[in-house]
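What follows is a group of structures, each given as structure tokens.
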Structure 1
Amino acid sequence: MRRAVLILIPYLWLVALFLIPFVIVLKIALSDVALARPPYMPQLDFTGGWAAIRNFLTGLDFENFVFLTSDDLYWKAYLSSLQIAALSTLLTLFVGYPIAYAMARSAPEWRPTLLMLVILPFWTSFLIRVYAWMGILSNEGLLNQFLLWTGIINEPLTILNTNTAVYIGIVYTYLPFMILPIYSALERMDDSLLEAAEDLGCSRLSAFWLVTIPLSKNGIIAGCFLVFIPVIGEFVIPSLLGGSGTLMIGKVLWEEFFSNRDWPVASAVAVILLLILVIPIILFQRNEQKQREAEG
């Protein structure tokens, strides 16, 4: 009985916070836009009995999903979001791995301080940090002023409202999500394995590539998933740091909901986005399961 209760609690959590909202969004995606409140039809009315339920079900259709395939804006937004998420994940990995490696190889008494410095940005608001980057990357911002002062450039660079600014904001924001799992994997690594590899004739670079990288693979995979999955649906960073040419599905979703007030099309966009995210989520869960089985 105790085991059943422990298993039932997370399932109830998933049903309440995932399955039920997903069913509601899917129902809106199968509806038609209407000048009403809420702005879609049909709406379920239990007071009308089975006839009302039957009319409600017959009013649902897949026209919104067909519309998404007919307009190239949506599939271009999906592809652009996947491209930006993939490249941002690689950039975050290239920046985060050396930091995590340095933290894992530092003196034990310094590691809590370094770990606190990595987590420190979470103590401030996410919006405040993004707005701070707007001030840094603008034409009159700190970065251009510093480059002009050093003589590296003769005129301000246009960084804000470009994809470059979006990548900078994403890498900065999601860097801790890459550092922490890699640091956790590197901290548990046995240093005697590196000494054994060097005793067998490996150079330090070869030992790093043949021993350190494979042993930190689980941390790399976890960090990549933790960055890639939320970046696909990112809205705030491309809206504030990116320009009109920055096309991401999160911006399209917001415009459909609040600018066009086309809730059915917006819900269809959200459903497809969720289905796209299910693939990396399943892969992440399988990797975590394999890691637990290996440790067990």
Structure 2
Amino acid sequence: MYSSSLIEETVVRLLKEAECSLPPDVHAALRQALEAETEEMPRSQLMAILSNVDKADERSVPMCQDTGLPIFFVRGRCDHRVIESIRKGVARATKEIPLRPNTVDPVSRTNFGSNLGEGMPPVHLEPADQDHLDIAVLPKGAGSENWSALRMLNPSEGMEGVRRFVIDCVVRAGSRPCPPIVVGVGIGGTADMACSLAKKALLRKLGSRSDDATLADLESKLHVQINSLGLGPMGLGGSTTCLGVLVEKAHCHTASLPVAVSLNCWAARKAFARVYPDGRVKFSQEGFD
């Protein structure tokens, strides 16, 4: 249904936009943080971050030396040809943008230089009966990915247990995920599904709230509580440790309460494309309604 070359070209452009230009919602959140900070140290860190972002955009180069692992979310009707075209697009983007070749064999640590390998790049598929294909990419650097966490809570711990776990994760990570961070939380499903939900949450627009009233309240409270920790930009103190908290859920086993946390650094990169069978492609860095 979809031309292989079209998917490949779309992936190259998606990665170019995600790596070189910060999404408008993240850029606005960083500027709001700068306006809110009053102390010299956090202000200087945020000004350095924003200057870096602007220069990357002007020069069309990656905003961070760790260009991350490209994680894809695909929704619509697709088959193995779409996944293979995504792989080809990643290999091309690695050479053309260029991206740092980050993917290695976990045992030998061999790097083949293409950001490909067994299981790479990760592609999360969501079948849907629609007349277009939605592709989202989330480049994830190791500085933030290394502080991902999963806990299988006792259901009796409820939302209070979830709240404590998220706060503990942020405190444990400290300055290492390069704050101000974006916090993605996945609740429910199975262990692996919770981790996927936490990453999917990071694709949402900053400032948005869950349609579930309980989760929306949790997002709001966690945002305030994390910023009250005082870690601040780059962990050097200040009132902006977190740009936003985004929570997704799925139903789970009656005896389980899986919770996963996925942190994103200030370079909260993402890009979206909507591909139509006639060859039209719409691009966005804030998603589609």
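Any read-out appearing in this document is the output of simple, stated calculations on the displayed coordinates, not a laboratory observation. Quantities reported herein were computed from a predicted structural model and do not represent experimental measurements. Cβ atoms are built from the backbone, for glycine too; each structure is taken alone.
Which one of 1, 2 has helix-only ellipticity at 222 nm (-39500 (n - 2.57) for each DSSP H run of 4 or more, over all residues; to 500), as calculated from the coordinates, equal to -12500? Answer for the origin of the read-out: 2. Set 1, 2, criterion distance in nm of label points 7 Å out along Cα→Cβ at positions 197 and 261: the highest-scoring structure is 1. Looking at volume of the Cα convex hull per residue in Å³ over structures 1, 2, structure 1 comes out largest.
Thinking of 1, 2, which structure, once FRET efficiency 1/(1 + (r/R0)^6) of positions 37 and 141 (r between Cβ atoms, R0 = 35 Å, to 0.05) is computed, gives back 0.90?
Going label by label, the one that fits is 2.
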